[in-house]
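Q: Below, each structure is written out as structure tokens.
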Structure I
Amino acid sequence: MTERQRQILYAIIEEYAELATPVGSVTLAKLFDVSSATIRAEMGKLEQMGYLMQPHTSAGRIPTDAGYRLYVNSLQEKLESSPRPAQAEEAPQGLDRTTRALTTRIQSQTRIDYAVRAAVDSLVDLTGNLGLATLGDQLYISGFGNLFAQPEFMHAAQVQAVGQLLDNIKPWLREVQPNEAINVYIGTENPVGKTSNVSLVISRFRSPYSDRSYIGVLGPTRQSYKRVMSLVRHAGLMLEEVIYE
């Protein structure tokens with residue numbers, strides 16, 4: 001893959017996250033200052049590689065799970081190499097306001113369980129996804145309305161697949177035991193609910209109640225991974241600070 005093809009793929013992913021419609025060559029031609037024909041040729045190559053798909057003839061392209069995976073891997077590398085943000089003022093560029101809001105809401109709580117619930121509710125508000133967390137034997141979950149309001153979940157079969165995933169979320173987390181700074185399971189990578197067209201973005205945080213406590217969100221594969229991954233990671237770090245302060 002050439003660097004231009006990589007940048008075109010990433011641009012399609014980010015544009016599709018915002019508009020929820022297939023991305024055409026005209027939009028990208030303006031962005032990359034090349035002809036529409038050049039963009040169409042590059043999109044065709046990316047489709048042959050398995051990173052894009054065309055939902056129907058004459059439509060633009062949308063990312064595949066493989067395309068999202070390539071994009072998310074690049075974001076994970078940046079997140080894992082970035083310094084640990086101990087204070088809200090050190091939040092990643094572009095997230096200052098939302099990260100401060102998240103931090104304030106978590107740190108204002110007087111009990112650990114309240115802090116976890118505040119973190120989940122904040123992620124629901126800030127990402128538009130379903131939020132969830134585990135602490136000991138407790139499962140905190142909120143935001144069903146957000147999730148099922150997305151255009152991806154217009155059909156009963158997809159809703160049922162999401163329900164199957166959520167029904168099995170605690171035993172699955174115990175089995176998989178994600179332990180990276182940020183973990184992302186995209187679409188068919190999920191062990192249950194493979195056809196649900198969702199991504200689980202989750203971070204492990206330390207707590208004395210369980211050696212496997214998690215905070216994260218569940219949303220459509222079409223989402224702003226850069227923003228969501230940063231917020232989920234920050235929520236986990238802030239919960240650790242509240243717990244061990």
Structure II
Amino acid sequence: MDIFQAFLLGIIQGLTEFLPVSSSGHLEIGHNLLGVTGHNNLVFAVVVHGATVLSTLVVFRQDILSLFKGLFAFQWNEETKYVAFLLFSALPVIVLGLFFREEIEGLYNGNLVFVGTMLIATACLLAFTYFAKPKEKKIGWLDSLIIGVAQAMAVLPGISRSGSTIAVGLLLGKKKEDMARFSFLMVLLPIIGANGIDFLAYEPNPESSVGFLPLAVGFVAAFLSGLLACKWMIKIVKQGKLIYFAAYCLVVGLIAIFAG
């Protein structure tokens with residue numbers, strides 16, 4: 001992987017991790033277009049995912065600090081309850097990661113027809129939010145589980161994690177700003193956990209290693225683009241403009257299917 005490829009893939013990761021267009025689907029397409037074999041670049045994937053985690057921490061630093069203060073008060077307060085909901089929402093994706101990891105990894109084989117089909121599924125889900133009617137009820141245990149299942153489905157390349165979780169939350173009647181916050185915070189634990197497992201299990205391969213400079217360029221590109229995309233996505237959700245991304249996913253999905 002050269003510096004230019006690392007820069008492009010870093011931007012793709014940073015933008016699509018937060019925008020409801022599927023980072024996994026776009027990375028599969030990017031790998032195909034750039035001729036980069038994604039399976040041989042585990043370290044790069046860990047690095048750019050770490051960059052997007054860092055951008056999330058920066059954007060939501062005040063919220064995270066508030067949650068930690070409430071959590072370490074060692075009381076069943078609103079902050080502790082919210083952290084419990086976040087942890088509960090991670091259960092479905094943890095189960096998938098523990099018991100179906102090989103099957104999931106087998107889906108990342110450059111099959112653009114499958115990726116395109118999943119992008120169209122994402123488009124349909126985003127389009128349904130046009131009919132969502134927000135209510136004043138806060139996120140509860142059942143909501144957390146259902147949204148967590150939506151996040152677990154996003155292990156499929158082409159299903160947007162942010163798109164599916166926010167869309168399902170809106171369809172459950174949750175407020176737009178609440179869902180934007182919950183969606184971006186709930187992903188921290190699964191990404192950190194998955195990256196940690198990948199890093200511990202990594203076996204260096206000189207033939208497929210990525211140099212320091214491409215890693216650094218990819219990290220910076222993913223962090224900066226992720227920072228912008230995260231802030232932009234919060235505004236998009238509040239303004240109810242997910243329908244535009246439904247159209248985008250539909251077009252890209254069709255192109256991927258025909259290209260495959």
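What follows draws every value from the coordinates through simple rules; no lab data is involved. Not measured: the values here are computed from a predicted model. Cβ atoms are built from the backbone, for glycine too; each structure is taken alone.
Q: One of I, II was used to calculate mean count of other Cβ atoms within 10 Å over residues 22-29, giving 18.4; which?
A: I
Q: For helix-only ellipticity at 222 nm (-39500 (n - 2.57) for each DSSP H run of 4 or more, over all residues; to 500), the calculated result is -16500, so let me know which of I, II that is.
A: It was calculated from structure I.
Q: So, one more: For distance in nm of label points 7 Å out along Cα→Cβ at positions 150 and 174, which of the structures I, II scores highest?
A: Result for distance in nm of label points 7 Å out along Cα→Cβ at positions 150 and 174 over I, II: largest is I.
Q: Can you tell which of I, II yields 0.70 when FRET efficiency 1/(1 + (r/R0)^6) of positions 54 and 78 (r between Cβ atoms, R0 = 30 Å, to 0.05) is derived from it?
A: Matching structure: II.
Q: Oh, and also: Give the label, chosen from I, II, of the structure having the highest value of relative contact order in percent (Cα under 8 Å, 6 or more apart).
A: Answer by largest value of relative contact order in percent (Cα under 8 Å, 6 or more apart): II.
Q: Also, quick follow-up: Here P(r) over Cα pairs in 10 Å bins from 0, in percent, for residues 102-157 alone has been calculated and equals 24, 44, 23, 9, 0, so which of I, II was it run on?
A: Value 24, 44, 23, 9, 0 for P(r) over Cα pairs in 10 Å bins from 0, in percent, for residues 102-157 alone corresponds to I out of I, II.
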